[in-house]
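Once you scroll down, you'll see the structures, which are given as structure tokens.
Read-outs throughout are calculated quantities, based only on the coordinates presented, and are distinct from any laboratory measurement. Just so you know, these numbers come straight off a predicted model, no measurement behind them. Cβ atoms are built from the backbone, for glycine too; each structure is taken alone.
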Structure 1
């Protein structure tokens, strides 16, 4: 759990509330300091002020979204407005609250943000595992894979690659075993989930 606010006294009071609610807390008085000192890979969420000297809350939100290890953000500000809150929410903020919001409302937003962080970390872990499977393919297996994903038949792939059909079948069997799939449909689904293809391509038979 991270708190980013240039108001030291507010940081202290918020830290007390969060620790009393069972959360470990680290406070920072600037967005730049948080980004520089944030523990790599640490789970959690960020409770951040909107208006701060230097990098403001929206800029911090953008920086986190572009990082390899993003965190959900809950905005907690004394100077909010509707257009800014709309911008923050459109860019993925978990919630946008004023500093006068009831503590139970803040705690609920934090609980939601932490649950979201756990879900997204699990999905990123699964995504890395999927991509790791594809990285184990040989160059030839990747060539065959590309043709299979476009719905090409074994004999068509053989003609395209200038090899015999038996070789295509062997590479196709090998790549599907490495990827842990038993059908073209499952192969296509895995490729979509791993980001190998942007959408479901037509699946053929071979």
Structure 2
């Protein structure tokens, strides 16, 4: 007599961000939220993934995008990764803090008020990519670190989860396979690493649901 296989548990996953979340220059199946949903499927969860993200979005533009396409209902898991375009455009870091804090509070609302169901990913370092050749790579790294100190502080102060993917992004300086064909954005291989780093936290969240 065979043991019946349990039906997958349906869960809702909302991913908010910019090019790093929409997966610029990689196929849809290689976006990190989609790869994470595949990993969750292997653990018995059927994740319905909603992505609100676009290449080039700053914190303010992400909020506008959310208003243009409001999330429906609440979600079991919400991710937030935003800020690289604020840094790229040289926007004020105090403004970033205020706008990130607001987006984080909305993320918690979308997670039914549960801050521990929100996962914030740090901003990757695009200064290691071929696109940044001839630029001040050390200066870019310093600015990325400053932005990440802000989003980390805001995230931990409110009880949400923080994932530091920046060190993984910097491995691309010695591994071209971690960069997409456009010479700037991550490849599916790097996105897989981010998804793998997020998986334990996602499982912890969903198993306590």
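Thinking of 1, 2, which structure, once FRET efficiency 1/(1 + (r/R0)^6) of positions 90 and 178 (r between Cβ atoms, R0 = 35 Å, to 0.05) is computed, gives back 0.30?
Going through each structure in turn, the value belongs to 1.
Using distance in nm of label points 7 Å out along Cα→Cβ at positions 122 and 154 for the comparison, can you identify which of 1, 2 gives the largest number?
1
Once FRET efficiency 1/(1 + (r/R0)^6) of positions 114 and 146 (r between Cβ atoms, R0 = 25 Å, to 0.05) is calculated for all of 1, 2, which comes out largest?
2
For which of 1, 2 does helix-only ellipticity at 222 nm (-39500 (n - 2.57) for each DSSP H run of 4 or more, over all residues; to 500), calculated from the coordinates, equal -17500?
1
Where is mean count of other Cβ atoms within 10 Å over residues 42-49 largest, in which of 1, 2?
Biggest value here belongs to 1.
With relative contact order in percent (Cα under 8 Å, 6 or more apart) computed per structure, which member of 1, 2 shows the largest figure? Kindly include the intermediate steps, with their values, before the conclusion.
Values: 1: 14; 2: 24.
Largest value of relative contact order in percent (Cα under 8 Å, 6 or more apart): 2.
Name the one structure among 1, 2 that log10 I(q)/I(0) by the Debye sum over Cα atoms at q = 0.12, 0.18, 0.19 Å⁻¹ of -0.58, -1.30, -1.45 was derived from.
Computing log10 I(q)/I(0) by the Debye sum over Cα atoms at q = 0.12, 0.18, 0.19 Å⁻¹ on every structure in 1, 2 gives -0.58, -1.30, -1.45 only for 2.
Here distance in nm of label points 7 Å out along Cα→Cβ at positions 18 and 170 was calculated and came to 1.9; which of the structures 1, 2 was it taken from?
Structure 2 accounts for this read-out.
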